[in-house]
Structure formats: C-alpha cells, structure tokens
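What follows draws every value from the coordinates through simple rules; no lab data is involved. As the structure is a prediction and not an experimental result, all values here were calculated from the model. Cβ atoms are built from the backbone, for glycine too; each structure is taken alone.
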Structure I
Amino acid sequence: MSAQPEAGKVTEGFIRYLEEAGKINLLPEIVKNLSAKVTADHRRVIVTSRLPLNEKQKERINKYVFSKAGAEVEISFETSEEVIGGIKIRIGDELIDLTIKNRLVLLGETLVGKIK
C-alpha cells in the first residue's frame, strides 16, 4: 500500500464533476492555471507603514523580501494610520507583523504566561 496523501473531499468532488461532465481532459490546464495564480500571489508584496518610507528603507525591505521570497517580487508600499510604528509585510497570504502594536501584544502574552 502506498503512503500517498488523500485528496480532500472538495478535490475529490471536483474531479468527479469533471469526469461526469466529460471534461477531465481540462484538469492539467486547470492545475497549470491555479499554480500560476498561487505563484503570482506570492510575487505580490504589500508593505504597510505609518509614514512613507525613504529610498534607503525601501531598498533594505527589497533585499529582505528578495531573500525571503527567493525571487524578484512586485512590492507596493502603503501607509496606514492603524500602524503606530514599525511595518507590516504581506507576502501572498503570509504576514510578517513588525509593528509596535504587535510587539506589545506579544510582550503582554509573554508576561501573562510568566505570571500564570
């Protein structure tokens, strides 16, 4: 018996639908398109800060993101009044939260954990 992972119910249902509709031959193209979409999503990066970043700061972030993503990515720099200080970096569906608010939350959780 092979140790292959089981497909989820949604995946099984989708494949069954393609078979019943006589469209199973479209599966490779569907997989290719979904893979391209996932890749494209991971090549989009949004950096959010309180104030606009200067060119030196942007370059440091570009280098960091490149080392994390392993490829050239499209980076958008945004500002938000919700960010008190620090930055948030969103790479696809991953969030790297380096804001002061998040650091205070983590510090509070650490202190509560030590008190218990």
Structure II
Amino acid sequence: MAIDRSGDFVGVMRLIRDPDNRRAEFAIIVRTDLKGHGLGHALMLEMLKLARGQGLRTVEGDVLRENTAMLHMVRDLGGTTAPVPAAQTVRVVFDLTAADADAASAAAPA
C-alpha cells in the first residue's frame, strides 16, 4: 500500500498465492492523478521482490489493453504478455525462475 504525506491512499499492490505456493496473481492500482510518476513501477518492483522472497515461481495478472504504459513496463521487467480472447485484457506473466527475473530485480533501486 502506498500512502502520501497527508495519509491518503495513492496506490495499492496485491499478491494472492495459490495453496501450493508456486504461483500467484497480482494486481496494482495507482490513483489516476498520480499515474506516470513511477509509483506503479515501484509497486511492481516491490511485488516481484516479495514474490521471489516467498519462493513463488510464477506471477500472473490481467492488464487492460489500453494500459500501454503498464504493458511496456511488464515487458521491460522481463514479463510476457498475451491477449485474452474475447476480453479487453492482456494476460501478463512473470516467470521468476527465468534469468530475466534477476535482471528485473537488479533494476530495482537499492
């Protein structure tokens, strides 16, 4: 959860694991007036770090097709994308066992 100085919620990240702790589904929401300022990127990096720390192998989520900034960020961080038939969404997948996952965590600020 991201909160600004006045205590208002500005963004939230959710990670829900399957019972076998191998796979999880994520969601990231950023307040509309704050999009494009790096908050979504920071939440995504934190989500990937958390998922790796929990030993997850795959993290998946659905992104609206028109959210091109998010889809671009997913690809930059090593995720894959695939349109969902008959839906206005794109399925994104991070394979945390892949070498690309290490590159994504290296991009995170220390």
Structure III
Amino acid sequence: MDNFCKRLVLSCLDGIILTLVNEQSMHGYNIFYTINLCFDVESSLRFSTIYSTLAKLEKTQCLTTNWDMTNGRARKMYTITPKGQTQLETFHQNLQNITEKIKETKPQQTTNTEV
C-alpha cells in the first residue's frame, strides 16, 4: 500500500475501529492485527495510536469496555454503543458523500483578475 493510502487509513481510524467492533467485540491487539492485515499499514500504525484512539472513543461514549478472561489472561474488550453506531453511520455517509463529490469533480477554469 502506498503512503497516500496509509495516511488515509490513519485519518479514518475512528471509523475503521467502529466498523470492526460493530461486527463483534474485540480486544486492542486483535483490532491492531486486523487493521494491519486488511490495510498493510504495519510500518505506519503503532499500538499507541490504536490505544489512544480506543481511549478517545471510550471517553466520547462510542465504545464501552469489559474484561474478558481467556486462557488465564485478562483482556479489555471493546464494544460499540448506540452513540458509536450513530457515529459509524455518519462516518459511512461521509465517506459515500466524499466519494461521490470526487467522482463529480470537474476541472474548473480560473480567471486571472490581477492587473
């Protein structure tokens, strides 16, 4: 994936995370791994970026958390809230609108009014 696409993924990280946890509750490492697997952004994406985004989404009440014990390990699981689902719908609508605008964009003629 080229640098432009990697920057795009990073700028859409909130929406990508909400999309993932909308499907099923996930722990942070699983979110990190899934995003890297899907978008090949391993060199651009850090654990700290994922966890700070998760903390922000939890603080804004888009995600809730609970602890899960798996194989003797406690894992913080993230689950989308109704507010998060509304935010996710807005994210997808915005992506659709941006895509449509890009497709509709035509080069514009400019006029030079300087003397």
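Quick check: -19000 is what I get for helix-only ellipticity at 222 nm (-39500 (n - 2.57) for each DSSP H run of 4 or more, over all residues; to 500), calculated from one of I, II, III. Which structure matches?
III
Out of I, II, III, choose the structure whose coordinates give mean count of other Cβ atoms within 10 Å over residues 26-33 equal to 10.8 when calculated. Label of the originating structure: I. Looking across I, II, III, the calculation of P(r) over Cα pairs in 5 Å bins from 0, in percent that yields 2, 9, 13, 13, 12, 10, 10, 10, 9, 7, 4, 1, 0 traces back to I.
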